[in-house]
Structure 1
Amino acid sequence: MLLGKKKIKASPDIPTGALPDIVFLLLIFFLVTTAIDTEKGLDLVLPPSKTDEIKIPKKNIANLLINAAGAVLIDGEIVEIRDIARIIKERIQDNPKLIVSIKTDRHTKYDVYIDVLDKLKKAEARKISIADPEEN
């Protein structure tokens, strides 16, 4: 028996020599496996740029104007934003060749413009013309 000798306890050290390698590998793993959702803005399909102008009959165009105060006019009549989807859907049912022409003021708020585009999407308007803002 060993009476005079003390037991030597091993110190509870964690070996950290390979820690930077492990951290680097984990970083690469998470970078490779993470799916990044890239927002691309509005989902609009734009036609190719051409210089040829096509004449469209006025009966096939619905003029939608948004002024600086956020009021919306369809062919000169003031309508509420919540009614745009219903009105345009009815007009598209009457005339499937209908093109909605959106024109804004330079000071129109962006959220009103997006609300109008959302209502047109809800109305299933596929032919939308975005005109340049009016100069003041």
Structure 2
Amino acid sequence: MAEANKRPVPVPSHTSKPFWEAGKRGKFLLQYDSVAKKYQFFPRPVSIYSGSDKLEWREASGRGTLVARTNVQVPHRGFEKLVPFVLAAVNLEEGVRVVARLIGVSYDQAKHGMKVRICWEELSDGSRMFAFEPDM
């Protein structure tokens, strides 16, 4: 049985393994379709734009803009010790939207349009989960 209050860790698939391996090194990768000249997130076996399976992994800037947020009061199992926390939707410079925790600011301080950058939270198995923080 899983340990109470222990955060879940990623279980990489064949498709997502490069993403999670890069995360352990503090690198945020996105898949890039060189035919459509667009990025996509989350990792998939084929492009959502062209259907091609010839996707490249490219390091992303990790910078973006907050477009929505919610104040999590009732957490998913493993996040109990973190509540309340801000869950944010961020539009990255590369043109994709990502949802993750926003740390370092309260819900009231997190404003639509604020600039954010990626940061990393280390998990129990040595992997890292991306989050965002204000980009001052």
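Laid out as a table, the results:
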read-out: Among 1, 2, structure where Rg and Dmax of the Cα atoms in Å as derived comes to 31.8, 111; value: 1
read-out: For distance in nm of label points 7 Å out along Cα→Cβ at positions 26 and 74 computed as 3.8, the structure of 1, 2 it came from; value: 2
read-out: Source structure (of 1, 2) for volume of the Cα convex hull per residue in Å³, for residues 18-81 alone, computed value 149; value: 2
read-out: For helix-only ellipticity at 222 nm (-39500 (n - 2.57) for each DSSP H run of 4 or more, over all residues; to 500) computed as -1500, the structure of 1, 2 it came from; value: 2
read-out: Highest-scoring label, criterion being mean count of other Cβ atoms within 10 Å over residues 10-17, among 1, 2; value: 2
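We did not get these values from a lab; they are worked out from the coordinates using the rules stated. All figures in this text were calculated on a predicted structure; none of them were measured in a lab. Cβ atoms are built from the backbone, for glycine too; each structure is taken alone.
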